[in-house]
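Some structures to go through are shown next.
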Structure P
Amino acid sequence: MEESTAREKILKKVRDALIEKTELPYPVIDQESSVYSEITEPLDVAFAEALIKVGGKFVYCESEDEFLGNLKSFILEKDWGVLFCKDPKIQQLLKQGGVPYESHHEAFLEARIGITRCEYLIARLGTVMVSSRLSPGRKITVYPEIHLVLGYTSQLVPDLKYALANIKKKYKDHYPSMVSMITGPSRTADIEKTLVMGAHGPKEFYVFLIDDSTAVNS
């Protein structure tokens, strides 16, 4: 009987609450305004600063030719070995610049360095958005010890919400099965709070940013 009485009391409170609607304490809330301060510097500068803060490396290139020259220098100076590339668009660029690369599966298992494109570059966070729709999919962003990303200034966006909106618009009904954000090299401090680089992915993370603003604006 006591249980029934307690149950009835609770139900009565619910009914009363539904009948006597309470006014919202904050009826006007701007859901669209940003919680961040406005980015006042150029997006490429903001992206570079944020990327460096999280342990990434940034290389600015005025053209694709400069990118190829910088890439050759890095491979030689750092003794990276042969570059692994599965992306046909980057392969074409590498061939034009005479940059050797490997693309077969056996080479991937031994590769120290891999290169991919990206979907968008998020300036505020220094974050790179990738997806499974970009060749070669998912593996090359996490397997090699060194991950190189080729991006263009036209892919820079201020915040994450713009990248998400753009990728929805880009793929529409063919949305990628995986969309991931990469912020610097892989790291963890789960074990005894000791920072370990490359625990779940690349130890080194480079973004080569090519300025295509002239081509875009022309």
Structure Q
Amino acid sequence: MAKSLEEYCVANSIRPSALTFELADYTRKAIPGSNMLIGELEASLLSFLIHTIGAKRVLELGTFTGYSALCMAEQLPADGELITIDVNPGTTELAQSYWDKSPHGKKIHARLDGGEQALAALKGDFDLIFVDADKVNYPMYVTWARDHLSDRGVIVVDNTLWSGKVLSENPDQHTAKIMEATRIATGWDDFVATLLPVRDGMLLLKRKR
């Protein structure tokens, strides 16, 4: 999509607070790997989904600097909860410093852990599960998400196009795991799926009625 068209889409979509723009700007200027930030259009779609399903409890796998968590928390009701998991204490601390500036920050609970250990400590089901963590564990993450999704819930898997590498005949390990996770999730007979070319690919999954 041409940048001008994407900007037009963003301008006519749900937009997060000025604080999120400040956080995104700081991340791009000062934090290595800033390409891991989700885009504004992706944030808008996540926000739209939260309102569409009436989500109250969200799980995010992969916090980075906290931009996506804050964007989603702003759309949750006052009694909503967002649990976000990451293994990097430095970026999580930065994220917390921005969440503390927001009236919605109290909805966000960060956990420093990774992989199966992080998931094993979680209780209950979630209305929206956003998978955006280490790609090697993607198959495990989507399988876990299916078993911990509320009846109205939606799973969103990020980076499912992986800069087009998913079309490679000889994919590297990360690409292969993303492709495996996509095959697993789109093979569930009791779910509907759509893979959108938003940002680096967003796979959306929801149980059939």
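Any read-out appearing in this document is the output of simple, stated calculations on the displayed coordinates, not a laboratory observation. Computed from a predicted structure; not experimentally measured. Cβ atoms are built from the backbone, for glycine too; each structure is taken alone.
Which of P, Q yields 0.35 for FRET efficiency 1/(1 + (r/R0)^6) of positions 19 and 179 (r between Cβ atoms, R0 = 41 Å, to 0.05), as computed? The correct label is P.
Can you tell which of P, Q yields -0.59, -1.33 when log10 I(q)/I(0) by the Debye sum over Cα atoms at q = 0.17, 0.28 Å⁻¹, for residues 67-130 alone is derived from it? Only structure Q yields this read-out. Suppose relative contact order in percent (Cα under 8 Å, 6 or more apart) works out to 17; of P, Q, which structure was it derived from? Corresponding structure: Q. Name the one structure among P, Q that volume of the Cα convex hull per residue in Å³ of 123 was derived from. Comparing all candidates, it corresponds to Q. I have 4.9 for distance in nm of label points 7 Å out along Cα→Cβ at positions 27 and 51, calculated from one of the structures P, Q. Which structure is it? Label of the source structure: P.
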